[in-house]
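Given below, in the form of structure tokens, are the structures.
Read-outs: derived from the displayed coordinates by stated rules, not from any lab. The shown structure was predicted, so the numbers you read here are calculated from the model rather than taken from an experiment. Cβ atoms are built from the backbone, for glycine too; each structure is taken alone.
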Structure I
Amino acid sequence: MGVVIRTAGEGDRELVVRLLDEAFQDDPVSGWVFPDEEYRRRTHHRLMAAFTDAVLADGRIDLTEDGAACALWLPVPADGHTGDEPGGDTGGDTGGGAEDGSVQVREAVDPDNERVELIARLTEGIHPYGRAHEYLWMIGVLPGRQGEGLGTALIEAVLERCDRERLPAYLEASSARGRGLYERLGFEFTGRPLDLPDGPRMWPMWREPRTPATA
């Protein structure tokens, strides 16, 4: 039986936030943003809520019908502007929008935590602009459901459309395990890693659209 996928709406907001909160609690980047585990358990969901709200407004959230996995996608046009992305890390901005956005996210999520703002600035700084593409901002699978192919199914559904429409795709892998998965799906490391200060490495990855096989 295939994985049933639907587009999440406003009514799914709390479900998506809870899913992302649970899926990313032990992610290396989340651990860097919120180093204290107890504090992370109490606060991490606010950051996931900010991400969810931004993508519900300007992108699309794909959700498995059973609510066990979701993928947050943002379309990035050639000029790099996607809308009200927090921190500007999902779209380019040659003015002060990215800086203002990252400050706003920090104030909303955890005002005393500089890393909430810094992660937005750093990912914005490595994002490739100039060509329209689909940006896989986040993909989360409940810990007890990992290894079932849910994440792969969510990604492949969008990559098939990217291939039809001749659109590249981009993401930042936050773990070596994730990087391996994305490589199997056709993403390639851009060659410029992001090493978070006193923290983990992230791998920006780009995928050119594939030409469908001809009979």
Structure II
Amino acid sequence: MVAYKDVLKRLVMYRKSMGLMQTDIAEKFGLMQEQYSYIENGGIIISGQILMNFSEIGFDLDELIAGKKYVYHTKDLDKTLANIDTETHRNFALKLLADIIVSKYSGTVSKMRDEDANNMKMLQSLANDWNGFSMTCFVRDKMNTSQIAMAEKLGLGIKKYRDIEKEKIYPDAETLVSLYNMSEYRPTLFMNLQDRKIQIIKSVWCIFPAEDKRKMLNYVSDSMNIL
């Protein structure tokens, strides 16, 4: 289990490893040094906006929140996606790939190790609600609980919780810690700072046989050539 105090310790270590003083980050964020000091000391909870600011200056938010790095070995997938020149075509290719994976592997989830099975279930949910997917809603549905109960678990008012679930606002660091502890899913998936669709596909990519991956990518490439 991750504690919020662990996040604060990593925050200080991260800043020092980058050779930055509190005043340096405060200036980048448009804060007074005293205000930033309150954040590192736990007097002010790190807001969703501040988390975004940390990401923009190079902090790994997954490592900051969860204390671990997420590294995917997906050179073959990356190469195929790099050859797609428009966002519309890229989205089409990702949806096609997600549908292929779900169709081919959804029946094998029970045979997967827990982490891979959980990631496959996440991909299934994404594929079923491609443009309206909410990570927080997915976790709540997986827990089979109501919005009110979920809000209570996170220590939030129901309006704020609903705004987070609808992704109108980002969760603060304390809420992100709670979401990670209850789900063990990659923290930045709840913020969608990167292309979440790609990250979710990458989270399961390594479990497939090389020949299956080659066939899936060839099918996607051939389909893109028709467009």
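When relative contact order in percent (Cα under 8 Å, 6 or more apart) is calculated for each of the structures I, II, which structure yields the highest value?
Structure II comes out on top.
Of structures I, II, which gives 15.2 when mean count of other Cβ atoms within 10 Å over residues 113-120 is computed from the coordinates?
Of the structures listed, the value fits II.
For which of I, II does helix-only ellipticity at 222 nm (-39500 (n - 2.57) for each DSSP H run of 4 or more, over all residues; to 500), calculated from the coordinates, equal -13500? Mind dumping the intermediate values first?
Values: I: -13500; II: -20000.
Structure I accounts for this read-out.
Which structure, out of I, II, was distance in nm of label points 7 Å out along Cα→Cβ at positions 33 and 185 calculated from, if the result is 4.1?
Answer for the origin of the read-out: II.
If you work out mean count of other Cβ atoms within 10 Å over residues 41-48 for I, II, which one comes out largest?
I
For which of I, II does volume of the Cα convex hull per residue in Å³, for residues 49-152 alone, calculated from the coordinates, equal 110?
Numbers: I: 110; II: 173.
Only structure I yields this read-out.
From which structure (I, II) was volume of the Cα convex hull per residue in Å³ calculated, if the value obtained is 142?
The value was obtained from structure II.
Looking at distance in nm of label points 7 Å out along Cα→Cβ at positions 57 and 177, point out which structure of I, II has the largest value.
Structure I comes out on top.
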